[in-house]
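Presented below are the structures under discussion, each in the form of structure tokens.
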Structure 1
Amino acid sequence: MEERLKLLIAEMEDQLREIDRLHDRVELKSRSLRADPENDDIRDSLGYALHNLYCAYEDLFRIVADFFENQIEPSGGYHLGLLRRMRVEIEGVRPRLISDESFELLDELRGFRHVFRHAYTYHLDPVRLLNLADRVKRLRDLFQRDYERFKSELLKGLETD
């Protein structure tokens, strides 16, 4: 189990590097849009970066679900089901990955991803995009704390085995 757990942590940390890169991209695009709020290319680029950021978090959640064999069946509620699953501790299996506060921010980002992906013919409101980008800044630190707690609990469980 120790070897598999080390592999899980390595995969998660690799995905966390991608998440950090996307957080940096959201920040860069946000600054650009604040400087030029009428620029459709920057607006669309920020929307795409926010979309990709949620997808990167979801990829990390899939890594965790697959490792612990608590997958969510693909269905109409798959994305929300996977997110909810990460907020839940599964006693004797794994600790919760995300806090309630992280869940709320991720759920908001998930909702945006859905709109971005399925309503691409609509104009993205730069004010709403910037508000979401501002809220997502808080997610970066919250999730890092969540992850460190999750990893610590996993490793603590390994020590007791």
Structure 2
Amino acid sequence: MKNTKNDKGFSLIELLIVVAIIGIIAAIAIPNLLASRRAANEGSAQQSLRTMASAEATYKATAGNGQYGDVDSLALQALVDSVLAGKGSPANQKSGYQFTTGTNPAASATQFTLGATPVTTNGVAATGTRDFCIDETGVLKANPAASGTIPTDCTAAGFAAIGN
């Protein structure tokens, strides 16, 4: 009778090599994925501020009778959605950024300032790395050092126009 050995399956060494290769690929891919997520959050914040600035212009030309309004007034006129108005959950957050909400900005007939800052500014879970600001000029500005506090002045040191 012939004795045959049936060697099916993988050896421990082969499995360890495969696990090591997967670990190397993950170490390369995860930082790029997180950077892409931060970039997407920043793009969303920029567009949200542009939307809010357009809503301010619309409000001034219609319901505001020549005056800019606060964010609550914009929401009341359905010019911004409930998330940008700060009525979402969690309040005043969208795509990892906090926005100007409520009775801010201190609106007047000629001025407004809207801002956004990342919820988490550092570490692996950072949702963004820059603060953004837009005012009645319509120029979107960024501060490369996120403060964690929603900007209230686009002319402050560190803010520079973006998209040019």
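Structure data summary
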{"quantity": "Which entry (1, 2) yields the derived value 15.1 for mean projected area of the Cα convex hull in nm²", "calculated": "2"}
{"quantity": "Among 1, 2, structure where relative contact order in percent (Cα under 8 Å, 6 or more apart) as derived comes to 17", "calculated": "2"}
{"quantity": "Structures 1, 2, by distance in nm of label points 7 Å out along Cα→Cβ at positions 22 and 134: label with the highest value", "calculated": "2"}
{"quantity": "Value -12000, calculated as helix-only ellipticity at 222 nm (-39500 (n - 2.57) for each DSSP H run of 4 or more, over all residues; to 500), assigned to which of 1, 2", "calculated": "2"}
{"quantity": "Comparison of 1, 2 by Rg/Rh (Cα atoms, Kirkwood Rh), for residues 38-101 alone - largest value held by", "calculated": "1"}
{"quantity": "Identity of the structure behind 14.8 (criterion: mean count of other Cβ atoms within 10 Å over residues 14-21, calculated), options 1, 2", "calculated": "1"}
{"quantity": "Computed 0.05 for FRET efficiency 1/(1 + (r/R0)^6) of positions 30 and 110 (r between Cβ atoms, R0 = 30 Å, to 0.05) - originating structure among 1, 2", "calculated": "2"}
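Here, each number is a calculation from the coordinates, and none is a lab measurement. Note that the coordinates shown come from a computational prediction; the quantities given were computed from them, not determined experimentally. Cβ atoms are built from the backbone, for glycine too; each structure is taken alone.
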